[in-house]
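Asker: Some structures to go through are shown next.
Just so it is clear, none of the values below were taken in a lab; they were calculated from the coordinates. Values in this document were obtained by computation on a predicted structure and should not be read as measured data. Cβ atoms are built from the backbone, for glycine too; each structure is taken alone.
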Structure I
Amino acid sequence: MAFPSIFALMALSLAGGQADQPRSFSSGRALSIEHDSLLFVLVHGSDWHPFGERLFGEVWQEKTFGEEMKGVLADVDILQVRDGAAKTAADARNKGWVKKGSGLQTYPAVLAYSAEGVLVGTCQGTDLPKDLAAAKRTLITFGETCARWKVLTNAIARASAVGDKAAELKGVVARATLGLERSATLLEDIKRLDPSDEAGNYARLSFPKWTTLVKQATDEAKAGKGDEAEQRLKGMLANNAYTSEQRCVIHLALGSAYRRWEGHAEQAALHFQAAAQADSNSVCGIAGRRLYLSLYGGPSLSLGWSKRHPVKAGTYWVIEDAPQDLEPGSYRLRLNRTRGKQLMITGAQLLSDGKVQIDLVQATTLTKASPTVEFTFTVSEALTKTSLRVLLNGGDAGTGTMSWIE
């Protein structure tokens, strides 16, 4: 025999035609308490936010959506009008919900609460795709994550009741990594359950915002306390508890300190590079890469070249971010001078594993009248560990851009 889910039973409990009506915050709260269920509140603006109304009408009010979200659905309608009957009615319907401290940042937002009224997490308007089908999928995933929070919260309570510290710690850490609101007692709980932080959870979960760590290190170096920043950040790097993303932040902070510490340019370059290598796609990884290339590195496809790059005759530039592996095909390296009197170039080389594979002799002088040169490399077989050189013959570096075209 098949039994209806708790969410279907909740719908049935709203007898008398109320099941098809949008549920207010207070009625949703009461139902959440009655069934010990999560409460999801859509905060929207019916008289000023069209996408929020489409989401409300075509997704939120679907009869089965509450079951898909694994909780009770309610909504709060924030009107733009400041007075009148509609405003009075909306305020009365929204009674019990307080905007301040609610977690609302951008409209329309979905706020998840436990039956006890604890804010579990939020799905902000900026997180929602503008395609309704995609937005629905995003919300269902959010609901599933919140359901996981509820399961872990119950498991933590059971472990605590029987004094199983290992299971309680495991649950506390797993819940903290869901990407939802953190428990106000998270760090206190971890300290209580693992005083010596043998698993490194306290270190990882107490890690400061990247902006805070970088600013602190930079300010210390500016104030002549670079050695203090260095000692503290190197100590953090020695702790293996940190994730790759966190280690990336530490390297960026060290690079920023060294950058402002006279005589430490070499160390700054090394740590900016290390930040890029630790987590190349993160904000800090990208920042480290760009800082290295703009301040210390050679010419690059990303930033081109500048006046600080030497152009002495008989030398060459190594392009910092050239592709590392190439399939057979035709490739073009284009240089375009944007400022400077003249830059004399004798050719370009493609190397693999440090050995020259293609040597193009193509003497040219980049000037205002003739600012561009293009080198074509025909690769007959797959190459690995590739690099690119531009051979120089003096002149004025000026500035310019580089591009690699397949």
Structure II
Amino acid sequence: MSEIDYRNNILNKDYPPKVLYREVETSNLNEMIEKSIDLRKINIICKGDTGEGRKTLFAKYCKKHLLQSNRLFLFLDCKESTFPEIIRSLSHQLKYHCPVSLKNLIVNLENNDFLWMDFYKTLNKINKPLTIFLPNISNRQNLLTKFVNLKLRTNFLFLFSRSLSGKLPLEIQANIDFKLKLHPFTEKEFLEITKMLYEWKFNHEIDKDIILNIAMLVYDETKGLPGNSLKIIEKLYPILKENKSHYPNITSSLLLNVFNDTLGPSDIKQEAVYNFILNASRFEKYFLGFLIDEFHKPIFISYSVIKETFDYTSDKFKRSPDSDHFFKILKSILGNYIIRSKKEWLFNNGNRVNDIKFYKNDEFCIMIDAEMVKQTLEYALSNPDFN
């Protein structure tokens, strides 16, 4: 295997074909690396949550830019690797770049200190500039400290990523030269990324409303992390393959069940819905119960269906439909994330609009487990304290 073939093989992992909406971050990363060219050593950290695309951003950037240069590149995702496994893997990669005299690199030692010293000595015998990219190494702080403090004879660029949870020791923080921040995706950006992830991963057409509903669920519950939308789609995919015509078995209820099994709604959201139902009037409880039944089959229901449900409830209570009361209830169930507006999500960054005209041509999806709502309604309606 040639050096170029091997270098491409290292980065030819299973990554999405594009890095969407990361132009600013890519530019910032490029500026950081440009500043490091004349320096002996530079440490760059990228912080973020799992599923945000840090690893893809770094790997794609390095493949495009660094592999075109005379720079040696080592890469390993350290998420589930031990100290010896990480060093052995990097040492194995080094063998493709070493002179003949170094090809007998010892990789079977069990002692971590021996492994590290052998690895360090080998690195120092290489005359090329070096880049090492180690995503998810922050859980191996002993090894991370060694890399952050590592100094070589040649230019050395060390890239690593870590999650937002937890803090790095001050010794490591003090040696970070640049911190790369990722901006949160907007709703429309997130939807485009979700579509791209599906097309990349699966060779099968999917209904746009299913993709949109998945994106809305994941974005609202998990701070817009694209990797999480892929987890939902992967669980749904066997059903999608079996039902090519109109997806007869794909319902909002199924999407919610898959979401709950995979990621789960936040406790704060569930508590808010629970409190909203308990404190709602008897009329509002019945209206919500009738409305939830409308989501039994379709992914989205129209504004007219919600209005018809309100009018039906008004008739049951022998009231004349009140448009102000209707809009007040609509805003309440939107505000408590029981349902979600397609137009809000796509065209208004998810923000509420205080004008009923905005919603008249709208469609809505359910955002909370229907069974949980029904059980809470049954409890509230049978308890005199909540009526």
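Asker: Between I, II, which one scores greatest on distance in nm of label points 7 Å out along Cα→Cβ at positions 37 and 301?
Answerer: Values: I: 5.3; II: 6.1.
Top value of distance in nm of label points 7 Å out along Cα→Cβ at positions 37 and 301 goes to structure II.
Asker: One of I, II was used to calculate helix-only ellipticity at 222 nm (-39500 (n - 2.57) for each DSSP H run of 4 or more, over all residues; to 500), giving -16500; which?
Answerer: Value -16500 for helix-only ellipticity at 222 nm (-39500 (n - 2.57) for each DSSP H run of 4 or more, over all residues; to 500) corresponds to II out of I, II.
Asker: Sticking with this one: Can you rank I, II by relative contact order in percent (Cα under 8 Å, 6 or more apart) and just name the one with the largest value?
Answerer: Largest calculated value belongs to II.
Asker: One of I, II was used to compute mean count of other Cβ atoms within 10 Å over residues 45-52, and the result was 19.4. Which label is that?
Answerer: It must be structure II, since only it matches.
Asker: Match the computed value 20, 35, 31, 13, 0 of P(r) over Cα pairs in 20 Å bins from 0, in percent to one of the structures I, II, and report its label.
Answerer: Working: I: 20, 35, 31, 13, 0; II: 24, 42, 25, 8, 0.
It traces back to I.
Asker: Right, here's the next one. Quick one: distance in nm of label points 7 Å out along Cα→Cβ at positions 85 and 221 came out at 6.6 when computed from one of I, II, so which one is it? All intermediate terms of the calculation are to be shown ahead of the outcome.
Answerer: Details: I: 6.6; II: 2.9.
Working through the options, I get structure I.
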